[in-house]
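S.K.: Some structures are shown below for you to check.
Just so you know, all these numbers are worked out from the coordinates, no wet-lab data involved. Not measured: the values here are computed from a predicted model. Cβ atoms are built from the backbone, for glycine too; each structure is taken alone.
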Structure 1
Amino acid sequence: MPTIERAVRSDAGLASELRLSVMRLRRRLATERHPDNELSLGAMAVLGCLHRCGDLTLGELAAHEMVQPPSMTRTVNCLVDGGYVVRRRHATDGRQVVVELTEQGRATVLADRARRDAWLARRLTDLTPEERAVLRKAAPILDRLAQKD
């Protein structure tokens, strides 16, 4: 079986190792969610998107989260029912609906983010300064890879 170092010498090997590592980290971070948080990861992603981007239409949210508009409508309906977001008419286009984060939604996303950030910060202390420097350089590159074409 090839070692990881040997496998990542090719672009295909690097792609495979990155995919696996990122998926494992994502799953691990998902387990660090606040125990009282019953929202799905998709619903939390919507709250996070609204927190980062501000109020968005359903179509904009669907595009940001790379889902179909009917799926986003279902997610937003659940978030409205839970009091995490509110809907309002678009200021200039009455046909569109804008989704806005409530204080409950903001508190939920911040608490969830703080818990997972704290876990990751603790794990980073186990790394050498050189390893943390590599991750500091890699973070914006990974973010760029994740952006929609």
Structure 2
Amino acid sequence: MGDILASAYPWVKSLHVISVIAWMAGIFYLPRLFVRHTESVKQGSEADILFQDMELKLLKLIMNPAMISTWIFGLCLVMTPGIVDWTSGWSWIKAGSVIAMTWFHHWLGLRRKEFVAGTNTRTGRQYRMMNELPTLLMIIIVIMIIAKPF
């Protein structure tokens, strides 16, 4: 298995980066939709239904497949011999940050369900503040994987 992963490494890494870019685009955009949905849309209106549809499609058609493919290709990279040194701190910090990003993804999915149920209690400001979390996690992940400071 290691030989196959080693020979496919450039392709797997390429597909991983493509998946991460798609996932991050959605993770940055969905909270912004929630801000506009919260601040500018009356519950039950045509715009409310339109926002719910956009949020659903972004989550189900872009973000979920991108997250799944990010994990699959990332795990393939981790299993490639000589790629990850698990005795180094950077690998654990990066892994924890990816898990946190996955938690945020699911948190967004739960918030979307609240909009559908008409039970959203968060403000646009709260969604703006939460939108800083994936930026922080992205910075940590990129530094850990490229600079490997620990």
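S.K.: One of 1, 2 was used to compute helix-only ellipticity at 222 nm (-39500 (n - 2.57) for each DSSP H run of 4 or more, over all residues; to 500), and the result was -27000. Which label is that?
M.R.: Here the read-out was taken from 2.
S.K.: Once relative contact order in percent (Cα under 8 Å, 6 or more apart) is calculated for every structure in 1, 2, which label goes with the largest value? Intermediate results must be reported in sequence, preceding the final value.
M.R.: Working: 1: 21; 2: 37.
Once relative contact order in percent (Cα under 8 Å, 6 or more apart) is tallied for 1, 2, the winner is 2.
S.K.: Next up: Given a computed value of 57, 32, 25 for Cα extents along the principal axes in Å, which structure among 1, 2 does it belong to?
M.R.: Going through each structure in turn, the value belongs to 1.
S.K.: Supply the structure label, taken from 1, 2, corresponding to distance in nm of label points 7 Å out along Cα→Cβ at positions 33 and 137 with the calculated value 3.5.
M.R.: Working: 1: 3.5; 2: 1.8.
Structure of origin is 1.
S.K.: Using the calculated result 11.8 for mean count of other Cβ atoms within 10 Å over residues 41-48, pick out the matching structure from 1, 2.
M.R.: This value belongs to structure 2.
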